[in-house]
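No value in this document is a laboratory result; all are computed from the given coordinates. Predicted, not measured: the structure shown is a model, and the values here were computed from it. Cβ atoms are built from the backbone, for glycine too; each structure is taken alone.
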Structure 1
Amino acid sequence: MTDGRRVGIDAGSTTWKAVVIEGDGRVVASRVEAAEPRVEAQTRRVLDELLGPAAGPRPPLGATGYGRRRVPDATTRITEIAAHAGGAARVVPDARFVLDVGGQDAKAIRLGPGGRAVEFAMNDRCAAGTGRFLENALARLHLDWADLERTVGAAARPARISSTCAVFAETEIVGLLADGVPVSEVVRGLVEALAERLAALLAQVRPDGPITATGGVARNRALLEAIAARVGWPVRAAPEPQLVGALGAAWAAGR
């Protein structure tokens, strides 16, 4: 028996997310893991852990994300645009604009009635506008996400990161440190550089109201504040922002 339950999986390039929801939309189980090379095996293992070993019909399963075509037994497959639009509309009912920053790309979405994407813009050709840009740069500085806000808050000013390429930006970081620029100022400069690129992406969907941020990067308040300062509208993280895509996939599976 499925009892009206639905499952959503967001098989991202760096992180794998799953939610199980009841018929009324309540999330009753979830999982966030590093993405494994074999999406099929990871999916079967986690579903057995969340739902129990299959002994009958499984709930409808919606898949999205970079690896959605490799999710076994999916009854519905939808794009990341549709998943983040639908998921954001469920958790923030008055959402009209969505910014999703993933490990491999970033997406700005304008929502229409029913949480449907009516316009979108993507950065999928360069890592400099994605979460991986900041993650790789932090690794170069021997820091992680947990250090980000504290380090940014300690900076007197942002260092200027002029490169628009993630690879060259790492070289620029080495040069700044060699010149004696404090780590805190380099990190603040990285946040400002990423915010500049994401604000330019948002400008393509012409936001005229608050923006809902999804994806794991949305948990970083310093970045959201830097984007908001550029677009002139509040940028607020959705509840459980890393699960929004999986939630959108789960709702799609029930249609």
Structure 2
Amino acid sequence: MKQSEAIIERVRRINPAYQHLELAVDDTLSRIKPGQSLLVKTGRDWHPYLRVQWHPVTIAGAKLVIERPAGEHYDVGQVVDVLGLVGQPIRFRRNLRNVLLVAYDTPPTPILMTIPWLMGNKVSVTLVLLGTARQYDTAHLNPEVEVIKGDDDLNWQNQVMTVGWADQVLAVVHTDDELGRFKKLVARFEERRAIIPQNYLFGIFNGDLPCGVGACHACMLQTRQSWSLVCTDGPAFDLTQITLD
């Protein structure tokens, strides 16, 4: 974990709701892996008091590309205070062929950085958008990504097939009830598979991280064995090993 400064070198609108910031960072941050994030303070004062979690969606040369809501204002040349790297890289299974990404009632931003890494390793990717995630405009994504839009009740076209052929699943849900939504997803996958194996269905936990270093314990998550911290052990957790009740 290191505190540093980064410079916004480009701001580009990618769709009506989101923009991409190209961020010049130091060498440590440029080695970020899918699953890891940054805690950022954009102003010189402490308002808001907590840092905001920024998720890179790809790396362009030596620059991180960050996805932020279009309603936020940023200037080219703006310097931001960065704390990172936060979290652990996602642990992908060996010999992957097909990965299923699921966003439920939230934009898929926290899992988008997996796409260039997976496709660069010749892994096919399907992105399923459920609930309010259907509103996310995917026109800027790699056209080789299969995008499927489902409904509010976790139904989508060819569900049995997509669940069956996926070697690994990564899901992100709205933070207002992460455990409740992940529980619904697990139940749906249990309906489609006789058994959910370990290291198959992962939840990407995306709640507020007050410190990012494991000091405040605000992001504690109960597992079947003990307790884990999202900021230091996550954000990806095997949902078969999480206490969702």
By the measure mean count of other Cβ atoms within 10 Å over residues 82-89, tell me the structure among 1, 2 with the highest figure. 1
Distance in nm of label points 7 Å out along Cα→Cβ at positions 26 and 90 derived as 2.8 - corresponding label from 1, 2: 2
From the coordinates of one of 1, 2, P(r) over Cα pairs in 10 Å bins from 0, in percent, for residues 74-121 alone came out at 17, 37, 32, 13, 1; that one is structure 2
Matching task: 40, 20, 14 is the computed value of Cα extents along the principal axes in Å, for residues 186-225 alone. Pick the structure from 1, 2. 2
Relative contact order in percent (Cα under 8 Å, 6 or more apart) was computed and gave 19; which structure, 1, 2, did it come from? 2
Comparison of 1, 2 by volume of the Cα convex hull per residue in Å³ - largest value held by: 2
Assign the value -11500, calculated as helix-only ellipticity at 222 nm (-39500 (n - 2.57) for each DSSP H run of 4 or more, over all residues; to 500), to the correct structure from 1, 2. 1
